[in-house]
Structure P
Amino acid sequence: MSIRVENVSYVYYAQTPMEKHALYNINMTVEDGEFVGLIGHTGSGKSTLIQHFNGLLKPTSGKIFIDDEDITKRKMDLRSIRTKVGMVFQYPEHQLFGETVYEDVAFGPSNLGLSGDALEQRVSEALAMVDLEYDQCKMRSPFALSGGQKRRVAIAGVLAMKPKVLILDEPTAGLDPKGRDEILDQVERLHQEWKLTVILVTHSMEDVARLATRLIVMNHGAIAIEGTCKEVFRQAEYLEGVGLGIPQVTSLLRELNKRGFDVVTDSYTLDDAEKEIVKLLELKEHGNV
């Protein structure tokens, strides 16, 4: 499922003393099956933008197309759009409310009219997608789970709606390293195995370097840079100037290059950096460094 944004601007509290321009003439496309990283400093417009993708916000001007259907037109059935475009907000565990995991995950599909065996199967499938055992956790209180497990239950509640697009707003915020890795592994698996289109909003350059196939950088409500990870991270000075930076391994390789070592400076994953370091060590062993 694709998303196309045409000339979208958004103003909070328009025509009031509190008027604030949040988005300026945004044009972008997310193709079916892509994994896009949406990055930017706090206040850059990321969260405002993604809330347009399932109709939570309506643009002040411009249009949003989901699979070539204009969702900004009058009398649009936004409920059907929200089943196709799933949104996981920052700290989604704060939105958990059910007495049991089952009740929480079943809430969305039951509102679509599912019941009985069909509803149970939908909940079981959603929990399996986030590696939670249905029989072991269905009757547990979600509030008794670990932070990472709570977040996975919240994601399962979105997946139970069978979306084609999954949008995650800072999904690892506040988690310890183990919980963070669990969530990122799940997101990666959902993209690869279930072929979901994924948009990941994050401040973490390491996260998008690991997962995204394309990056969109926002600054002051506009798209500043767009391209592959390698293309974007080459613009390190600009990224640092807007409060973002680059992956730590890229910073390390750039520093080594400044000190005279012959390394590729636009590598951005641990695997690529490891190859460069091993190459240096081999050269040193043979007296060539």
Structure Q
Amino acid sequence: MVFSFGGLFFRAADDIDAWQYLTFRGLGAVLVVAPIVWWQNRQDLGGVVRRLAWQHAAAGVLLGTMMISFIVALSHADVAFVLLFQALAPLGAAVFSWLILREVFERDAIIASGAAIVGVAVMVSSGLDAGIGWAIVIVGFIPLGLGMYSTLIRAGGEGDPVVPVLIAGGVCGTGAALVAAFGNGFDVSGRDLVIGLLAGALLIGMPLPFFNWGQQAVPAPDGSLLLMSEIVLGPVWVWWAYDETPTDATLVGGAIILAAVVWLTQRARHTDAPLRTSRG
């Protein structure tokens, strides 16, 4: 549920562009997780690098890229459009697990993917009508990236769930700062600065390690269903606070995608299919 406030925080900022916001968001995440990594490894800081699987390092870089893509997408599309597209992430994880880990791509996953493609087509039609055709590419990249993130986390075996978050925050903050430095700079109000820092600290740095830890105990299908709360509640917050109403096509297409993913995860709960969640 905490993840669902991401769109609301961005909409709450008054006069800040996406790159400025991302700079402070990444910094906020780093300020939370860096002390944890230091405390856990204070006797051997070099061991953090030695014990880090390359898959987990790549997952952190990819997650940082997804953080950037999410906010940039929100600059051009409504929250419902972005989040409902994100519901495809468990299906993306199933595809990448099949391609990379050679896991069986179950018949149920094929059926759900076919239904989700129909939902995507409906949503894309609304995006094209709204004139955000090129932004759809960014939005579509998010669930694929999150699916790959899940696969990389699994491929790297057990590891410290905090380190990928630290890498992601660093990539997000540093990459955005480079763009902002050549754009509007960092002259923002104190209020927007605080919102950006809190978005990184409260919505990324604090909950994401707990979510990764939880994956060790919560069955993957149940985790997928729990993650649906972000996608369902996210548009509600901005509708309630800023009267941001999605188009009918977005709601219809998103409902088809959600129904496909929920059906697949429910089936996986009963068949022990190896479905994984979007955030690893």
Test item: Cα extents along the principal axes in Å calculated as 72, 52, 34, pick one of P, Q: P
FRET efficiency 1/(1 + (r/R0)^6) of positions 140 and 236 (r between Cβ atoms, R0 = 30 Å, to 0.05) - structure with the largest value, from P, Q: Q
Computed 4.5 for distance in nm of label points 7 Å out along Cα→Cβ at positions 100 and 244 - originating structure among P, Q: P
Relative contact order in percent (Cα under 8 Å, 6 or more apart) - highest-scoring structure of P, Q: Q
Structure from which 24.6 was derived, mean count of other Cβ atoms within 10 Å over residues 76-83, options P, Q: Q
Entry that produces -24500 once helix-only ellipticity at 222 nm (-39500 (n - 2.57) for each DSSP H run of 4 or more, over all residues; to 500) is calculated, selected from P, Q: Q
Identity of the structure behind 18.0 (criterion: mean count of other Cβ atoms within 10 Å over residues 12-19, calculated), options P, Q: Q
Answer label among P, Q for the case where distance in nm of label points 7 Å out along Cα→Cβ at positions 52 and 188, calculated from the coordinates, equals 2.5: Q
Entry that produces 27.1 once mean count of other Cβ atoms within 10 Å over residues 20-27 is calculated, selected from P, Q: Q
With distance in nm of label points 7 Å out along Cα→Cβ at positions 124 and 252 derived as 4.5, matching label from P, Q: P
Winner on distance in nm of label points 7 Å out along Cα→Cβ at positions 44 and 260 once structures P, Q are ranked, highest first: Q
Top of P, Q by volume of the Cα convex hull per residue in Å³, for residues 108-171 alone, largest first: Q
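No lab work stands behind these numbers, since they all come straight from the coordinates. Treat the numbers as computed from the prediction; the structure is a model and nothing was measured. Cβ atoms are built from the backbone, for glycine too; each structure is taken alone.
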